Structure 1
């Protein structure tokens, strides 16, 4: 949604949300996509791969046209959400809730779901896309062979198996309405039930690269290597969350190099560099959000500089760097400096310290970890670039460094926003930036800036692997199942 700018904004200019105002995220997102092909940030549930494959097979068998296939996809997804809701008494399962549950909640709580009305798409429907949540899973389903480019069954779609496992869902999807009492006997169709079924075994084999119907591509091999790496860490540590707990082991310490299995992993170094790079990306995002969200009404850039300088210690850049914890242990392994620096208080000084720790790592990491982490020194805001900036400014007072940094970030944000600016149908310009510069160094803010880490897909991968029975989630955390051990070797 766009909103009109304030009274002093340019006529005909509409401002809106810019998802990535500093454009520092792309290296992290693209590397995560490369290391976890087939699982994305919007594909958390294993069962949907099977459901969408089954619907594709049914559409081919019945000769359904595009519109009727879309309708069947949405009806099947609503039925899946209803069964899952009933099975868990309205609560989330250990792997979360089915897609569309929130939009369907009034019907689900009433105990009766009118399928034609509930499965509508678009504005006011349970989902925006005519393809339902299949639109979000489609790229992943193409990658692992569940679907073909024309949404027909793909080379890995095992129709008889899917019908044996989920065929009753098609019968539910064709009803006029779903009654909660009737769904209680269909708990085997719940999103949580795939781990012990044929379709769970099928998907586990595809994801782990042991099913010969899956294309034996480099992407398949990278995904298998990532799953093997994650599973080994889970098998040897107490793990609650994949991104947090596994991520810390990937980034810090000696386990990756000392464990005989992870030391042979072809992707361990890349994951180390990626998780460490995400710490710097998160720091840039938090720092920028702090600067932008501090702008009130019409503000001069000098006031933004002063606000940042007030948060920083006195002295030079060099003296600031001397206060940072070591980023490498005596044994030559990365310490958890970023975690230590981010603990406790939250503010720009901590984020600058995390960025400085990343700059130090450009002189310490080697091999694939360095290649993924450092970035090019001629590209703004990469760890290599920031290392060079700190070196050039090492004798400068921190207040002067704050001035230099604010000017760089404001200019970069505006360049990024202008690159994404487009003309609306009514002739106005859409400017995707929260901060707008005026002549004379004056600034105004059109909304609050977001902050946070880039999703590395690890939690989504873990959730899908739990749903497929490769991993199990229990009170003590995650564990590798016997099926997982057999698949991963």
Structure 2
């Protein structure tokens, strides 16, 4: 721990002496805790951090229209457009890599559920499925099943290690939740939780915000903090020890995420890619999602605020959007590429500005909950490493099958518990009818076979299929073909055994 004198000198030279303005009012215990926190700050880089934040907040996003072009078709695979044979070959390649213990998954789970209106990590959220499962449980069960599928196909017992990046806010509750739930049947030693760094929030005039008399307002450094955290916590070393060569990285809030998706992994490996992005077709030109494209010949995600409406609305000869590859924070990386990023490129990652309402104490030390944005949080994004890739590919998937994020509280038009729940149930209705089952509504009327319920629409019925029974709709025909199923219907392992026995 640094001495008070050293901390005072550093704060003064960074123009942040106000941080210690309430020092004399703190108890001995609080002083010790505050000094500990200040010792962990990058005090030498504090001046640049604060000045950089104010500069970035004051400059409008640059328009990139003159320099962008779509990713060339030869670097794109697609669930809808690629031929069946290729898709099958990619899936086999992915399952082969998984069966050889070469694939890990990495979950970005550092954010709090603030927009969702909860005080705990999003992964612990129960969206109201008939089974009552949380996002963490659904994801754990998908990992379990993909291990089984790959192991069965190649006659091996295999492991997909689960790396979970948390933050100061989410680590302890996440650890506790996993422990209480017996790690959802996974081997605890194959779940590696680690913390990303925290950095100070700053006022518009470049001053560190005090959240309390002896506490700085800190925020996670964005999901792009991953690359520093991989080194800080020796995660890359752990991957090397386990023989993990390929990593599937995703965000906690997507209820439809395919953990270690063998088709995506196989596509990227077959193409010799060091970095890949899953995308969905944009719903409309103005949809507020980043677009995966090229800028001056280099792959990157361009935020919707960086493209003029007329560019966003451009269409190709078939009427399709030219810039349609919506980024969904679902990525492939080789371990070698992550090692390169951590060693050579991390310092070059772009900083992004988030303007937020940050609780603070006023000059008299009274706590204030601001009603309008008063602070700048700087963050890096996980996709900002794309430009450093030597072999970048894109894989397009169907939104209704693979992307339905949980961001907002119920009542919001999109990305709420209701839209997430409905997306999953609609998908499971499609799986059941595709397997030859007839679903009955609550009045006993047969529902028409459904193949195209889009994400967020009301599902035709409450039909939920456990990820332990089917990873992505496979293996259901022997259980469901020719059956008439009253709903709500939950197909869990117990029910699957009963149906098998009938």
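Where a number appears in this text, it was derived from the coordinates with a stated rule and is not lab data. Since the structure is predicted, the reported quantities are computational estimates derived from the model, not experimental observations. Cβ atoms are built from the backbone, for glycine too; each structure is taken alone.
So Rg and Dmax of the Cα atoms in Å, for residues 291-418 alone, computed for just one structure, reads 15.5, 52; which one of 1, 2 is that? Computed on structure 1.
Taking relative contact order in percent (Cα under 8 Å, 6 or more apart) as the criterion, the highest value among 1, 2 goes to 1. When distance in nm of label points 7 Å out along Cα→Cβ at positions 99 and 115 is computed for each of 1, 2, the one that comes out at 1.9 is 1. Set 1, 2, criterion FRET efficiency 1/(1 + (r/R0)^6) of positions 171 and 339 (r between Cβ atoms, R0 = 41 Å, to 0.05): the highest-scoring structure is 2. Of the structures labelled 1, 2, which one yields 3.7 when distance in nm of label points 7 Å out along Cα→Cβ at positions 211 and 459 is computed from its coordinates? Matching structure: 2. Using Cα Rg over 2.2 N^0.38 Å, single out the structure from 1, 2 with the greatest value. Comparing 1, 2 by Cα Rg over 2.2 N^0.38 Å, the maximum is at 1. Computing mean count of other Cβ atoms within 10 Å over residues 67-74 across structures 1, 2 gives 13.4 for structure 2. Out of 1, 2, which structure matches -16000 when helix-only ellipticity at 222 nm (-39500 (n - 2.57) for each DSSP H run of 4 or more, over all residues; to 500) is calculated? Of the options listed, only 1 reproduces it.
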